[in-house]
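Bear in mind these aren't lab numbers, they're just calculated from the coordinates by the rules spelled out. None of these values were measured; they are calculated from a predicted model. Cβ atoms are built from the backbone, for glycine too; each structure is taken alone.
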Structure P
Amino acid sequence: MRARDKFIVALLIAVVAVATVAAFVSANTASGAPPAFGGSYTEGVASAGPPRTFDPLFASTQAERDVSALVFTGLTRFDQRGLVVRDLATDFSSSEDGKTWTFTIRSDARWHDGEPVVAADVVYTVGVAQDESYHGPYAGTFAGAKVEALDDRTVRFVLPDVFAPFLEASTIPLLPSHLLRDVPAVQLERDPFSVRPVGTGPFRFDSRDESRVTLVRNDNFYRVAPQRTRPYLDKVVLRLFPDTNAAVQALARGELQGLGGISADDADRVRGARDISTNYFPSDEATVLFFNLAPDHATFRDRSVRQAIAMAINRPRLVQLIAGGHASITDQPALPSSWAYSRDLPRRPFAPDDARTILDAAGWIDHDGDGVRDKGGVALRFGLVTNDDPPRVATVQQIAHDLDAIGISAQVEVVSFNQLVDTRARERTFDAMVLAVSTGMDPDPYTFWHSSQVKDPGLNLTSYATLGMDRALEQARRTLDQTQRKDLYGQVFMQLQEDAPAVYLYFADYVYAVDRSVRGLRIAPLADPSQRFWSVEDWYVRTVAQE
């Protein structure tokens with residue numbers, strides 16, 4: 001698997017469960033008049049280049065993942081609470097020991113070409129993900145698992161060991177075996193299917209050019225049965241823009257009906273010119289300050305330095321500055337609404353005076369009067385790198401300002417996202433790094449904090465390794481009881497706060513601006529921005545009263 005693909009998926013797709021429904025409401029909820037069929041929806045997507053593939057097993061850019069989310073579905077999916085529920089499967093169950101999982105496929109599910117969805121499609125899809133030549137985002141997801149079709153509608157997974165987050169893995173989008181069974185995994189990414197996909201989702205691929213991708217309704221969509229057979233919208237168009245600013249301008253001009261992933265300030269500006277509602281989706285994307293604890297970064301191997309930095313960062317100020325208040329401060333890799341969230345973990349305060357005291361006691365003092373603390377001839381000065389996303393840049397600038405006030409010099413460096421991921425993160429060539437990472441729908445932080453993940457393609461960016469952490473993470477993966485898992489994660493979160501190999505800063509909401517003429521939108525927690533389309537079959541722009 002390509003390290004970059006794995007990194008992007010771990011940042012954007014992997015694992016956090018959220019628990020409430022009633023709070024997630026939208027200004028674009030249903031109106032009094034019943035919805036009617038017809039009309040189209042056009043949304044902008046910032047894309048550095050044209051989409052390369054729409055195959056969900058290879059999609060990595062936002063435009064690619066958005067199309068995949070509209071065209072493909074899986075055995076299961078996440079609902080409005082962030083819980084795994086049935087989708088193409090009518091039922092699923094596990095054995096008492098948690099190693100065998102059985103799924104029954106819907107009898108009314110059809111591919112866009114009319115062929116039925118069968119167990120062989122599951123076997124084929126998982127086989128691609130397990131193939132040693134496969135280097136896409138799902139590589140390793142089904143390592144060691146055996147999958148077999150018991151009949152056309154029944155498929156069974158046998159796992160080598162208990163794996164508590166397995167249900168999240170069952171959300172993998174399915175591929176049609178009747179079209180691809182003769183295509184080896186190594187050739188799949190280059191197969192014509194990748195640019196003219198056939199899926200099971202609410203919309204079918206129609207056409208594409210350099211500036212847009214057009215999808216049309218699936219007239220035989222199983223999820224809306226028996227009340228109807230198809231989505232309300234006739235068409236969804238994704239218009240591609242070189243950057244977010246260009247897309248925001250198009251939205252302000254009335255060329256788009258929706259745009260996501262923008263700043264709260266941009267949403268406010270557009271709302272002043274258009275009848276736009278701003279929807280805030282709870283996002284599991286945490287902004288985190290990572291320290292490099294490798295042997296050649298001796299400064300950060302001193303825990304007192306890490307703890308002092310954590311106490312010196314003004315996170316309430318960051319939330320207001322970066323997200324206009326549409327974010328939540330966090331000390332742990334779990335949203336406050338997650339079942340795994342530890343309410344026993346104390347909130348780390350903004351306490352610069354205490355930070356100074358800690359550094360003084362550890363011998364970090366400004367001996368030469370240059371404004372920067374030092375110890376043994378080593379100045380408390382380091383590089384602080386992030387990518388060129390404006391919120392991330394503002395975050396590191398504020399952190400540098402806060403640290404300067406306690407005698408620490410953080411030298412800000414801004415690079416492209418590709419350079420940050422492909423070079424600095426993979427090669428661990430950084431002192432400190434601010435990065436936004438997905439904690440996921442099932443909060444399993446194994447890939448970020450287990451010692452086996454220290455080297456690329458693992459995601460333990462800090463090189464943090466302790467026996468206690470490893471044992472807790474391993475046991476949590478083998479524990480099916482959610483209460484026991486929560487206790488284990490509580491231990492993990494407490495150790496992370498005490499040792500501070502990283503500082504969890506905040507969860508920023510996903511800002512989604514949508515024209516008020518678009519109805520039926522429902523807010524749900526996101527592990528990836530493409531999940532904003534989770535209820536798109538219920539969106540509409542026409543009502544019976546308008547007919």
Structure Q
Amino acid sequence: MNFKENIANLLAENIKDISYEEILLSIEIPPDSSKGDFAFPCFRLSKALKKAPNIIATELSQSMIKPDYIEKIETVAGYLNFFVGRANYVKNILEGNYLDITKTGNKQVILIDYASLNIAKPFHIGHIKNVVVGDSLYRIFKFLGYNCIGINHLGDWGTQFGKLIVAYRKWGNKEEVENKGIVELLRLYIKFHDEAEKDPTLNDQGREWFSKIEKGDKEAIDIWNWFKDISLDYFNMLCDKLDIHMDYFIGESFYMDKLSSLIDTLSSKGILTESEGAQIISLDEYNLPPCLVLKKDGSSLYATRDLAAAIYRKNEFNFDKCIYITASEQKLHFNQVFKSLEKAGYTWANKLIHIAHGLVNLESGKISTRNGNIITLEEWIDEATEKTLKIIEEKNPALSNKLKVAEQVGIGAIIFSNLFYNSGKDVTFSWETALRFDGETGPYVQYTHSRCCSLMRKNEADIDVSHVDFSLLIDDTSFELVKLISSFPDSIISSAEKYEPMYIARHLIEICKAFNKFYNEYAILVDDAKVKNTRLYLVNAVRNVLREGLNLLCIKAPEEM
């Protein structure tokens with residue numbers, strides 16, 4: 001039984017002024033259970049009924065026939081507060097599939113563009129938010145029944161690659177690049193910019209070498225492809241370590257042979273205009289600056305390639321939604337791209353969605369590849385693993401697979417710290433905060449899950465469902481925990497609707513707090529078989545929800561810590 005839906009149906013029978021769907025969305029779960037288990041605010045009915053909310057609430061409570069699953073209905077300050085019969089509620093939730101959720105996706109195609117990593121540059125902490133928000137949304141939508149497609153829109157085009165070739169030819173050698181890979185490419189990139197400040201002609205040389213790439217010069221193409229292969233091997237290794245899944249790696253260069261057709265199409269639609277020798281799309285009607293499509297010299301830009309990519313994706317995958325996840329600094333860029341497509345008459349342009357995430361900063365300031373003020377993801381994971389391993393050595397030195405668990409917990413700490421807050425918020429990462437085993441952290445959720453696993457591992461075979469008495473779980477502490485389990489699917493839906501994994505992360509923390517309160521108040525492994533079985537039944541439900549929630553956040557759930 002879905003109590004929230006049943007209450008919505010009950011209200012819909014008595015309210016004709018708003019739809020069932022609106023009623024369902026309006027039903028709240030009060031944080032204070034003394035104000036009910038479910039609440040419906042009557043304020044939104046005031047205008048239509050021309051009555052005060054408290055009068056509407058009173059009239060509704062008097063007109064409704066209270067079903068058996070509702071213990072009482074109270075009216076307080078314009079709210080209808082519903083109190084459910086606790087034993088029946090607990091039985092329905094724990095015996096049912098509390099992770100069951102309507103598969104609203106119906107196999108609709110959602111394409112998610114995330115990562116957008118740059119060739120020949122390391123995966124650093126500034127990329128992590130983009131990647132984990134994207135992969136988490138991928139998992140969430142897939143859980144809801146969507147057909148998800150994940151694309152890494154590789155940054156493999158631009159004058160920076162000409163500059164890197166210049167740096168390699170002047171200061172690099174093949175053996176160093178082969179042995180050190182992306183680290184050596186980063187050194188060369190930084191070296192180029194340091195030297196270019198003293199010798200600006202290096203920038204001209206960089207442009208010349210990129211021009212060679214554009215023209216198909218064999219030496220330039222061979223070096224460029226070599227850099228790409230090194231970078232892709234590196235990215236795949238890190239994605240495996242993070243358990244991040246991407247269906248396609250498609251670089252900007254893939255769209256270069258599609259630009260001529262794009263320009264012809266935009267010209268035929270009459271929306272390309274010349275401005276100081278460049279080709280632009282005027283967006284005055286949208287109160288936006290013009291979208292620059294071609295430079296004076298006829299070369300393309302990010303926007304040109306993004307326009308071509310969007311059209312290709314619609315033709316190739318026929319998406320129902322295409323979600324772009326990038327730093328907030330690119331907000332204007334995507335507004336211009338989307339509105340340019342709309343102006344060009346592509347009716348599906350309103351299915352393009354940009355999720356602008358905040359930045360991840362070091363305590364010393366913003367991250368920049370040019371000045372080298374970065375922490376690579378490898379370094380971050382290694383440090384997280386090392387710090388977590390020290391904690392494990394102190395708390396549980398006998399733990400098997402300590403290194404594996406330390407890596408899972410360290411990575412979990414990094415990911416959770418990036419998903420716990422609104423994705424648009426800038427974050428300054430702190431080891432002290434992220435690695436705490438209490439508080440609002442990934443390790444706290446993982447530790448609570450492992451505590452549940454420990455209890456179940458020792459006693460799972462002994463659970464006899466016939467000896468479960470749900471009336472033993474109607475005290476406030478147990479009941480609040482059951483309610484949080486019951487409402488977990490709502491947080492999954494909220495995360496999907498608002499493109500915010502934060503709702504799942506925060507719900508998991510609330511479940512952990514409620515579980516640890518329950519764990520501290522009640523002995524679980526008691527002699528009384530009925531009490532023991534009943535409490536273990538609840539522990540098992542908590543374990544299952546935490547494991548699924550962590551998975552939706554791209555975080556491993558170790559069974560021992």
> Among the shown structures P, Q, from which was the value 24.5 of Kirkwood radius over Cα pairs in Å calculated?
Replying inline: P
>> Tell me which structure, out of P, Q, gives -17500 once helix-only ellipticity at 222 nm (-39500 (n - 2.57) for each DSSP H run of 4 or more, over all residues; to 500) is calculated.
In response: Q
>> Starting from the value 15.4: which structure in P, Q was mean count of other Cβ atoms within 10 Å over residues 71-78 calculated from?
In response: Q
> For relative contact order in percent (Cα under 8 Å, 6 or more apart), which of P, Q scores largest?
Replying inline: P
> Which of P, Q yields 3.2 for distance in nm of label points 7 Å out along Cα→Cβ at positions 303 and 391, as computed?
Replying inline: P
> Quick one: mean count of other Cβ atoms within 10 Å over residues 127-134 came out at 24.5 when computed from one of P, Q, so which one is it?
Replying inline: Q
> From which structure (P, Q) was distance in nm of label points 7 Å out along Cα→Cβ at positions 55 and 223 calculated, if the value obtained is 8.2?
Replying inline: Q
